[in-house]
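Structures follow.
Every read-out reported here was derived from the displayed coordinates using simple, explicitly stated rules and does not represent laboratory data. Note that this is a predicted model, so its numbers are computed, not measured. Cβ atoms are built from the backbone, for glycine too; each structure is taken alone.
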Structure 1
Amino acid sequence: MPTLLQLTSLRPEIQSVLDSQFTVHHYAKLPDAAAWVTAHGAEVDAVATGGGNGIPTALMVALPNLKIVAINGVGFDKVDLEAARAQGVRVTNTPDVLTDDVADLAVGLTIGIMRRLHHAHRFVTAGHWPTKDWGLARKVSGKRFGILGMGRIGQAVARRLSGFDGTISYTDVAAKDVPYHFVPDLVQLAAGSDVLVVCAAASTATRAIVNGPVLDALGPEGALVNIARGSIVDEVALVAALQSGALGAAALDVFVDEPNVPAALLGMENVLLTPHIASATTETRRAMGMLMLDNLSSFFAGRPLPTPVV
């Protein structure tokens, strides 16, 4: 059987299939991973990893006979694709199967931050309802929604938000064939939005693209929602904007240095935080795992890869 180095956790039913088809070594469980790679790196044929894990380039190079990196996730920003091409390593991911869940969470976070659901929950559980006035939140319907990135997930978010009877605008590298208003400049998009939803893919081009000027343009009544990648938002600028009131609110599922969240965000009432759970449903994680397995089995059977990246 091919030898596989596993860099992520998987659902039991997916793990069972993987164990039946490969000789699996769990990187995190190796007593001395560096020593193991030095001794056995040449034996590794495949790597199974997650979008948030990827594979360090140094580790990929230390596996000279590596043939495929199968990502259990849609993001591939943590894999050096040029290094993979140079080494002749195929890379696959699991797009589409998680689109609905990610889009659902984007809308959920939008409603949550606008209606202050996290604050309302704490208000009730702290026993304040009988004696205090909770206050008011912001309406969601009729708002101006801006979307950064009109790919699969961006389009799914837009379809869902269209039910709120507001306006939907977007920016991307170019206009798409979609029934929404294209704005070529991100600052301009933010200035015309009440809620800006980040759906772009992480890359060198999008690193910290949501910066101070964008947040200032979104303004003290605006809300930022990020279900894409933490690296797309300048976290230092975000914290400063929230602290100063230059930005009204933020709902975040992703962060630059996960699982480490900037301490300043933790105590803010105008911030809603979730632990990178956009695809975290039973149905979707099963589908992602099955597609990852399909990519692996197809490769070693000599069939075309279902969802290749490179």
Structure 2
Amino acid sequence: MTGRGKYQSRLDPALWAYIDSVNAFYPPRISGLPVDKQRAVYARMCRAFHQGRPPGVKASDSLVACPKHDIPVRRYRLAGAAPRATVLYFHGGGFILGGLESHDDICAELCAGTGFDVLSVDYRLAPEHLHPAAFNDALAAFEWAAASSELPLVLCGESAGGNLAAGVAQAARRHPRAAIGQVLIYPDLGGNEAMGSYIEHADAPLLSTGDAAFYRDVRSARKQSPDDPTFSPLRDTDFSGLPPTVIITAECDPLSSDGEVYRDRILDAGGKAWWHEEPRLVHSFLRARTTVPAAAQAFARIIAAVAALGREEWPY
């Protein structure tokens, strides 16, 4: 966590109030704490920001059976709605934090806003489970969802979850039930850390370049190849055949350039992609959606993008 620096006047006071409230949960040098203590802090913060579920949204938990372990999932369904798609949602948290509870209200609001089913995936976390554990769980959840329902699938993920959604989209692009769209929210795609937003916003509030490097390193297996596209989707050599893609990033976030580069790779390969950088917002702005108007508008854009892709429409 960093001081205000050049962001003092660049960010709206309401956003600073959100940033300060997040930072109030975190002790100094939290990355040096044992992971279980980091998770406890994160869980307390998530509970404090939880907005409850919108009326009519019901949730049920189940398990995706795998040969050596089960993957917990939570399905959200809007009462009285006839869903036209299922949204497969991968939560953020740097690959070491989060689960079904941490993003419960966000998934419920996504369900209410689109009328679609939302399936939240509780993938395995590092450092207990190094790469490719989270990716393998994400892909297994996709395959289970594809086999268990006739509804088309839209992939959605934020931060670390955006990495997983993109990895699944690339790995399953030739699957008979391949996703019909993907929406990535300030995703970590393994971009070039020597240029763009990685340099301009290296010390941005709530996520610095150093934070991003910590999360990357903590999930890396020994001799992890940086060119593995299931680890860093931007390291793939083929971006053809991907579903229509919407990427929404925050201007004051070292990861923002990943969205622009990913869009360009898809367009260069003949696909459909749209990238929007939300001005004067920071990483994790989803949790500010009830107190910061710009974050609320960004979340509305995300819901609209998911809804359009689930109807197999391209709105851009």
Structure 3
Amino acid sequence: MSKLVLLDHDGAIDDILATLLLMTMPNVEVLGIIVTPADCYINAAVNVTRKLLDLMECHHIPVAESTVRGIHPFPALYRRDSLIMDNFPILNQEDTLKTPLLSQTGQQFMVETLHRASEPVTLMVTGPLTTVATALDIDPTIEGKIKEIVWMGGALNVAGNVEKEFAPEHDGSAEWNAYWDAIAVERVWQSNVPLILCSLDITNTVPVTAEFIRKLAKQRQHQLSDLAGLCYALAIPQDYYCWDVLATSYLHRSDLFSLKEWETEVMTTGSSQGRIKVVEKGRKILAMETVDRDEFHNYILQQWSQF
């Protein structure tokens, strides 16, 4: 049976590559894609998403733009990648877009999609949790329609990636998706929806390397590998990891991962805003603890060589 999935991403390089991977999964039925205006410029991120779906002949999948806002904006240096990807030649071979952009907001689309679904839906979230939190506020009954939330976010037992350069009053303990809107994270933590985290604890073990990009280059006859290589090449001057791609791979290849349960709380104020702290008697979550890195790399190379 197919797994019903609703994707909520925020338009960065790894979000687009996570979308690329999700569309290749044989056991997944994607009900739609929501773009949250966080680590991107929203118009460009929506364009890239629709162009990607057109390229993969998945233009039956609707796209919706979330109108939520976070507390701490992502740096412009990070967000500009969406503008660059929007001008990739491989994504601009056609003059018109076939993939529909819905008139309703992403948060309303989430509510309606969950209610229409024939069974509980997995929310695959590769950006902040603000759209999910807003949807829960709009209609708390959707909680029963969510099978689980798989989220790329948080840092449990490692340092965060919020740098002093961009957040001088922060202590560096938070991961960016959580820091963007810690109050939204806390709102989701207050729900009873099962949470599976792909935190920095595991993504730190899977960096994007020049060696891996060269492996993609050897598959250039495949459009998806070529596109993935272009995207990752944008990131090579900085420390970059397979954040969202790793998280999304769990939907199809959970066998590559081990999980561990933690009790946690969310810090919503002060210099640790966005930190997900391990505490006794806290909110129980599951976190991806280990991954077979070599097999993960083989898996995404295989998936991206299908088209």
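Before moving on, here are some points about what is shown:
- Here distance in nm of label points 7 Å out along Cα→Cβ at positions 45 and 261 was derived from just one of the structures 1, 2, 3, and that gives 2.5; the source is 2.
- Comparison of 1, 2, 3 - label where FRET efficiency 1/(1 + (r/R0)^6) of positions 69 and 85 (r between Cβ atoms, R0 = 25 Å, to 0.05) is highest: 1
- Identity of the structure behind 1.6 (criterion: distance in nm of label points 7 Å out along Cα→Cβ at positions 93 and 229, calculated), options 1, 2, 3: 3
- Source structure (of 1, 2, 3) for Cα Rg over 2.2 N^0.38 Å, for residues 21-132 alone, computed value 1.62: 1
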